[in-house]
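These notes open a run of structures that come right after.
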Structure P
Amino acid sequence: MSNELPDYYFRIRENGAAVFRVGTENRQRRIDLDQIAVVNVRSGDIKPHGNTELTDDDTRAIRKWMRDRQDTLAQREVDDILRAVDHMNLTAQWVQSRATEEQLDAVTDQLLLAMHDLRTILVRKKADRLIQK
């Protein structure tokens with residue numbers, strides 16, 4: 001852990017974060033977290049907490065965090081999809097080599113419908129991209 005604390009702490013929430021100003025300027029050298037805002041990454045909203053008035057530095061730091069967070073979430077989304085591809089391959093291997101008839105009965109219809117839905121959307125999107133070129 002570094003000796004210097006950041007100026008802000010972002011407590012991740014479902015669609016964003018609660019933003020805290022980090023303070024150590026007190027007699028006990030205790031870390032104080034004062035909530036200054038709530039942000040929504042999807043909508044871009046920044047709502048000051050209580051009677052807090054955000055400074056320009058606060059707003060710049062929050063906006064930078066929001067951009068960085070959006071980048072991180074976009075990277076994770078693609079990684080999740082690539083993991084799904086791996087999982088589909090593992091599923092195919094399981095079906096071919098180890099699945100019992102009872103297990104197949106339990107999953108076949110759901111898998112077929114989900115794969116059909118995904119294939120339909122992928123083919124349509126691919127055709128749209130080819131037409132646009």
Structure Q
Amino acid sequence: MIVRQKADAEKTAVDEDKFVSKRYTLRKDGMGHSVHETYIKPGQSLHMWYKNHKETVICTEGRGKIEDLTEGGSWDLEPGVLYALDKHQKHILSSEEGMTVLCVFTPSLVGPEDHDEEGSYPLYEDDGTVVKH
């Protein structure tokens with residue numbers, strides 16, 4: 001059994017200008033997915049495209065918006081609302097006053113992933129070498 005506390009996840013956090021992502025489980029845990037708690041900082045819009053991963057997200061705190069740039073549509077996010085990027089959709093995630101979301105990535109993230117210029121995460125081998133951008 002894996003048991004982690006927020007302090008554990010903070011040790012693997014990625015802190016950028018627009019968000020902070022605390023990684024609770026990673027590929028080394030062998031779950032087939034990774035779980036992250038991400039705080040979108042106030043007034044931020046994140047242009048993203050997870051072309052190498054699928055992601056499921058549920059809002060747990062605050063309010064924001066998800067805009068699908070691939071298939072079209074825009075949805076308000078508030079606690080309890082879930083969205084899933086099942087077709088690698090390009091999207092914009094935004095929050096005016098700050099928002100916390102729980103994210104599940106498949107395949108699992110290794111840990112050091114950070115968004116590239118396309119808003120994507122590269123696909124890593126277990127040893128940290130890049131397989132695909």
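For the read-out P(r) over Cα pairs in 10 Å bins from 0, in percent, a value of 10, 24, 20, 17, 17, 11, 2 was computed from one structure; give its label from P, Q.
That value comes from structure P.
If distance in nm of label points 7 Å out along Cα→Cβ at positions 18 and 74 computes to 1.6, which of P, Q did it come from?
Q
Looking just at distance in nm of label points 7 Å out along Cα→Cβ at positions 34 and 114, which of the labels P, Q belongs to the structure with the highest value?
Working: P: 4.9; Q: 1.4.
Evaluating distance in nm of label points 7 Å out along Cα→Cβ at positions 34 and 114 on every structure, the highest lands on P.
So mean count of other Cβ atoms within 10 Å over residues 82-89, computed for just one structure, reads 10.4; which one of P, Q is that?
P
One of P, Q was used to compute relative contact order in percent (Cα under 8 Å, 6 or more apart), and the answer was 11. Which one was it?
Going through each structure in turn, the value belongs to P.
Using distance in nm of label points 7 Å out along Cα→Cβ at positions 58 and 122, single out the structure from P, Q with the greatest value.
With respect to distance in nm of label points 7 Å out along Cα→Cβ at positions 58 and 122, the highest-scoring structure among P, Q is P.
Upon calculation of helix-only ellipticity at 222 nm (-39500 (n - 2.57) for each DSSP H run of 4 or more, over all residues; to 500) from the atomic coordinates, which of the structures P, Q produces -20500?
Traced to structure P.
Assign the value 109, calculated as volume of the Cα convex hull per residue in Å³, for residues 10-65 alone, to the correct structure from P, Q. Display every interim value, and only then the final one.
Numbers: P: 87; Q: 109.
Structure of origin is Q.
A short reminder: the numbers here are calculations on the coordinates, not readings from a lab. All figures in this text were calculated on a predicted structure; none of them were measured in a lab. Cβ atoms are built from the backbone, for glycine too; each structure is taken alone.
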